[in-house]
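Only the coordinates and a few stated rules stand behind these numbers; no lab work does. Computed from a prediction, not measured in an experiment: that's the story for all the values here. Cβ atoms are built from the backbone, for glycine too; each structure is taken alone.
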Structure I
Amino acid sequence: MRVALGIDAAWTATQPSGVALAVETAKGWRLAAVESSYARFYGCSAASPAKAEAPDPAALLDACRRIAGRAPDLVALDMPLALTPIVGRRVSDLAISRAYGAAKAATHSPSALRPGKLADRLREDFAREGFALCTGDGLQTPGIMEVYPHAALLALSGDRTRLTYKAGKTTTYWPDALRPERLVRLGEVWRRIVALLEMRIAGVAYALPAPPPDTRGRALKDYEDRLDAVVCAWVAIAALDGRARAYGDADSAIWVPQLDLTPD
């Protein structure tokens, strides 16, 4: 039995982060937990506050052991990570932008402030728990890996252009539509992503029914964070199956599923 942990990690300590845990069974992978904050994942209860907080790898791994019975093989994080301090765009960022820029999925630019020291501490804390960073030198387990949901979703969907699934960008996606129509369209995209993930991880559709069109504010972002966390967990699964490629060098790499690869 293998275990994959996905984290839609906020780049600052002022925003909550989505967390998803997938467990391999005799019938395939299933979603064991998905929450919209570290606090909710630690307690695995929606009653816990969706508060902003710095990640605590030891607590995350303890929660995985309680839920899955063991620590994860891979932890996939949507956050810039490197073996040296991040001060700007890295080889990995440039590689992803070359590969996916035409699909409007170039990476955001990290800096010394964002995520800066937060990323350094996260990598160091995971290393102390025995989880080293997987760079362009190859996959290692247990380990942590940087992932990029926009690129992963292109592999998942087969689309040629970045999916329009970010709750805060509906005006950009559909500028001529009124808000109710934009939310309906957003829900349709979310349902499609969930259906594709359900084919690979059982239980996603049950855990992530699309919110009603009248949902507003933080509830929309909470849903998006949980969805991104499941995407991150799926990338970890693809990597464990030998179906992910590392874009980068020996200092940092962004891992993206490559479904045409022959598994190792």
Structure II
Amino acid sequence: MGTEGWLDITGKVAFVTGSGHGIGAGIAEALAAAGAKVIVSDIREPVAAATAARLGVPNMPLDVSDREAVDATFDRVVREFGSLDIVVNNAGVYREYGGPVTKITDEMWRKLWSVNVDGVFYCSRAAARIMQAAGRGGRIINIASTQAVTPGVGVTYDGSKAAVVQITRALALELGKDGITVNAVAPGPTWVMDMPKPPITGQIPALTGEPLADTVANRIARMPLGRWGDPIEIGKACLFLASPMADFITGIYLPVDGGWLVL
């Protein structure tokens, strides 16, 4: 048996949340390169439009924490593209909503969870309804984090990503009978800033002052592969899980982390 077509997702309609920049843009790029009809989506319309234009794909702005907007947008996808085959729940927030637990307000906690957890739930629920009705199965891929199992940047973010992993496992158990696979990809240190990647030294300016920044810096300094990841490398993992190569894989937590979790 030949291997031709094992990574081919030509014609599959793929919706990627939070794909205007960074990891989400890398995911959209990888899926589009394999033939999917990708829809870029982001709450920040200008960056989404720019990424969509670069990839030559459509763009639908979306706030994943808004249940009604999620349902309406997913219905629009089906109306305009005829199906919904792949959903990647990548949208997430952290920077303005983290820090020491004693300084996290109720509003910060609720805002982060409304995007990182509620957003995954709303989008997965909407996708499952559509995929079940179509009867052709489908793929749901959730972007978790290595922080789901190795806390590093604080209770808000780390807790939310652990929740994403368990949501993934529960949905995989429930939706398998419908031919819908549900998996999580866990990025390790991935460089998404608009500046050249620095060498791995353990210094992480973005985390300075966070409660566990020293722990994260120490682990990065000792990473086996000795470099930052690229968004496209997270995209390649999502492509694998969206492709025929992963037909018999569901409920997994796939680290793409340069060896972070072996430390």
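General observations
- Label whose coordinates, when distance in nm of label points 7 Å out along Cα→Cβ at positions 23 and 175 is calculated, return 4.9 (choices I, II): I
- Taking relative contact order in percent (Cα under 8 Å, 6 or more apart) as the measure, the highest value among I, II is held by I.
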